[in-house]
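K.L.:
These notes open a run of structures that come right after.
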Structure P
Amino acid sequence: MQNIIAQGEGYFTEFKRNINSDLKKELVAFANASGGNIFLGIEDDGTVCGIQITNHLISQIQDAASECDPPVNIEIINHSNQVLQIHVFESNTKPHRTTTGFYLRVGANSQKMRTDNILEFLEKEGRVRFDERVRNDIDFNRYFSENQWRRFLVRSGISPDVEKLTILQSLGAIKMNNGNPVFTTAGVLVFTDSPTLFLQQAYVTCVAFRTPEKVDIVDRKDFTGDFFTNIEIYPDKIIISNPGGLPKGMPEADFGKYSLARNATLANLMQRAGFIEKLGTGITRIRQEAEKAGIHDVEFSFGYFFAVEFKRVADSWKSSEKSSEKILNLISTNKNITIKELANELNITRRTVEKNLAKLKVKGMLQRVGSDKGGFWVVNNTTFEGLNK
């Protein structure tokens with residue numbers, strides 16, 4: 001106990017001279033967080049003042065824990081009849097509250113949660129799912145996309161003659177309110193054309209870096225059609241990351257073995273559309289496909305973010321850069337050169353030439369004037385010279 005006192009109050013530790021009206025607040029704050037200890041008989045500065053430990057005192061503590069909603073699980077430890085330790089276990093039935101509200105341990109303090117904090121907390125704990133949240137603020141008739149609906153029907157193999165609202169409700173994409181359809185978050189993500197109008201984080205960002213360090217950005221593009229994800233492309237690796245680690249309750253040892261969806265409604269929609277299987281085979285299939293592509297080192301990491309890193313085959317991206325440079329050199333000397341001639345000259349496939357040409361056009365290094373047969377190439381010399389520096 002001396003080591004605990006020396007460390008002072010913190011995320012897991014609270015000192016009190018005696019019990020007071022704040023006891024229930026401290027109990028639920030620890031239970032809602034990661035658990036902790038309340039030491040009675042110790043001043044805020046760590047000085048041991050002692051406390052008279054009686055059956056009445058212990059009964060008061062037990063009553064306080066029982067009166068929390070739901071009751072808090074505690075253990076009481078007597079230290080030499082001088083200090084009483086209340087060990088509060090992290091709860092499996094969060095959140096707990098007192099008559100004055102919900103509290104959470106933040107740093108060395110127990111803070112009262114506001115309404116938005118409570119909602120975020122419930123989502124984090126899996127008590128209320130993000131994708132099931134009802135969006136009364138979004139006009140269904142105005143923003144529902146018939147194009148997205150038809151695309152979903154085709155991918156899912158559902159007849160276009162079905163009753164739309166019935167299917168949407170069964171999928172969890174809408175709730176009915178007095179006979180009127182109301183979007184859920186899942187419905188907004190899947191069945192509107194611009195989810196970012198209502199969910200600012202609902203986009204995909206692709207970023208390409210010039211060097212292995214996350215500093216020099218070559219290109220970036222945001223795609224606003226679906227879920228919030230990052231795709232970062234480096235010369236030697238590709239990283240795909242997304243907020244949120246493993247689903248709550250899943251041990252690291254079970255990663256890649258079982259299917260456990262954090263957002264069950266979205267998962268069901270994606271399964272119906274053929275994007276996922278919900279059989280827990282995804283991680284294994286990622287590794288297998290990477291092996292087929294010659295990528296033998298796939299790394300998964302999870303904390304606050306979940307990320308997968310693919311090592312790029314060095315010869316592959318370097319040879320791609322060299323091929324592009326050689327193509328530009330050949331076109332610079334012969335603006336009428338054909339794709340077939342480029343392939344023969346460089347001893348690469350026609351498909352590889354076409355891929356490199358497409359990349360060069362996107363980067364503004366190359367332009368095709370006229371038709372495929374009668375036209376000619378124009379090289380952006382400024383960009384090309386910069387490439388060769």
Structure Q
Amino acid sequence: MNKTYINAVSIRSALGNTVETIDGIFEKNTLLKSHSSLVPEKTVCIGKFNSDKNFEELLLESVNEVLESSELKDFSNTLLLVGSSVGGMATGEKVFFQESQYKNINISKHVIEVIASTLDKKYSFYATRSFSTACTSSANALKVAKELISLGAYDNILIVGADEICLTTIFGFSSLGILSDELCTPFQKDRKGMNVAEGIGVLLVQNKKYENSIELLGAGTSSDAYHIANPDPTAQGATTAMQNALDDASLNGVDINYINAHGTGTQANDAIEAKAINSIFSNSTYISSTKANTGHTLGASGAIEAIICIEVIKRGLIPPQIKCDLNEADLSIVGSAKKIDIKFAMSNSFAFGGNNTSLVFGVCDEN
């Protein structure tokens with residue numbers, strides 16, 4: 001069985017490019033902003049790209065950044081796996097609001113596959129596949145990549161998690177009553193809800209180890225199907241995903257140094273995730289949610305937060321949560337960046353319909 005290594009990464013988020021995003025997270029920065037003109041009679045805090053470039057330009061820029069930092073000359077021998085929640089919905093939406101009708105919406109630019117097809121036209125991948133499992137989309141793409149690399153089906157797989165913010169998304173979450181009017185405060189007693197955002201995360205997954213490689217050691221999923229929008233109150237789904245990831249990595253809860261929590265800031269999600277974490281891990285496992293920094297980037301969040309875990313291991317530094325002074329969960333949430341020896345980190349992604357995915361990353365063995 002081949003091992004799975006992450007050898008190049010790139011991010012575009014509300015905080016900026018890769019360096020601005022990663023450094024900003026460790027420095028407790030955020031550029032999420034409250035808007036009172038998006039949803040009638042409501043204020044919502046969201047995250048938008050801080051750039052003059054459009055979504056497609058940022059997407060190509062991010063993928064090209066990974067190509068340039070890799071040993072690959074091109075992507076002709078690379079499988080592309082895309083995870084997205086809304087695909088090209090923003091493009092179709094813009095046409096509708098400009099013309100007040102659906103007639104001229106190009107369906108091929110509206111569907112989930114548009115991101116993969118856009119990238120394939122530019123780079124000519126060996127093959128492409130798209131995943132849309134809501135907020136676990138790119139995390140599930142990473143799990144499938146690990147399985148394919150392990151089996152020897154591919155040597156190189158590019159993971160792209162990408163979602164552009166649109167009014168359909170904002171109104172949808174607003175109708176559920178889970179959007180906060182200010183910066184989200186995961187696991188805090190006074191939490192009001194989530195901050196939806198746009199983002200792009202790109203990872204090159206390979207069967208080769210290089211000097212700065214980080215290994216994708218384990219991937220676990222579950223599908224409890226308890227409710228279309230609410231998590232199973234027993235936390236069985238989240239617990240199963242995390243335990244499956246640990247089993248896949250041949251690790252125990254005490255081995256994990258850091259968990260990047262799904263931590264959206266909603267009442268239900270945070271309560272259930274805390275319950276699941278407490279059932280497996282001890283207080284020696286440090287935890288933070290970085291969604292007050294980047295916002296909840298939906299289908300891109302798995303890829304972006306996987307990159308955060310990779311940087312945590314490389315830096316030996318726990319990223320602080322922006323607010324954690326009213327923590328009602330019995331978790332070791334970090335309020336200031338903490339320097340420790342980090343060998344293993346976990347990233348959690350939980351989605352509508354009870355679709356749950358956990359990933360475990362670690363330093364590579366000497367062998």
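Derivation of every value follows stated rules applied to the coordinates shown; laboratory data play no part. Small disclaimer: the values here were computed from a predicted structure and weren't measured. Cβ atoms are built from the backbone, for glycine too; each structure is taken alone.
K.L.:
If we compute relative contact order in percent (Cα under 8 Å, 6 or more apart) for structures P, Q, which one ends up with the highest value? Display every interim value, and only then the final one.
P.N.:
Numbers: P: 9; Q: 24.
Across P, Q, relative contact order in percent (Cα under 8 Å, 6 or more apart) peaks for Q.
K.L.:
Assign the value 1.00, calculated as FRET efficiency 1/(1 + (r/R0)^6) of positions 42 and 82 (r between Cβ atoms, R0 = 30 Å, to 0.05), to the correct structure from P, Q.
P.N.:
Values: P: 1.00; Q: 0.40.
This figure was derived from P.
K.L.:
Here is a further query. When distance in nm of label points 7 Å out along Cα→Cβ at positions 98 and 154 is computed for each of P, Q, which one produces 6.0? Walk me through the numbers before you get to the answer.
P.N.:
Details: P: 6.0; Q: 3.3.
For distance in nm of label points 7 Å out along Cα→Cβ at positions 98 and 154, the value 6.0 is produced by structure P.
K.L.:
Sticking with this one: Comparing distance in nm of label points 7 Å out along Cα→Cβ at positions 34 and 130 across P, Q, which is largest? Before the final figure, lay out each step's value.
P.N.:
On the way: P: 2.2; Q: 3.6.
Once distance in nm of label points 7 Å out along Cα→Cβ at positions 34 and 130 is tallied for P, Q, the winner is Q.
K.L.:
Starting from the value 2.8: which structure in P, Q was distance in nm of label points 7 Å out along Cα→Cβ at positions 146 and 330 calculated from? Don't jump to the answer; show the numbers that get you there.
P.N.:
Values: P: 4.9; Q: 2.8.
Source structure for this number: Q.
K.L.:
From which structure (P, Q) was Cα extents along the principal axes in Å, for residues 210-257 alone calculated, if the value obtained is 39, 27, 16? Show your work: numbers first, answer last.
P.N.:
Values: P: 39, 27, 16; Q: 44, 21, 16.
Matching structure: P.
K.L.:
Out of P, Q, which structure matches 19.0, 61 when Rg and Dmax of the Cα atoms in Å is calculated?
P.N.:
Values: P: 30.0, 100; Q: 19.0, 61.
Structure of origin is Q.
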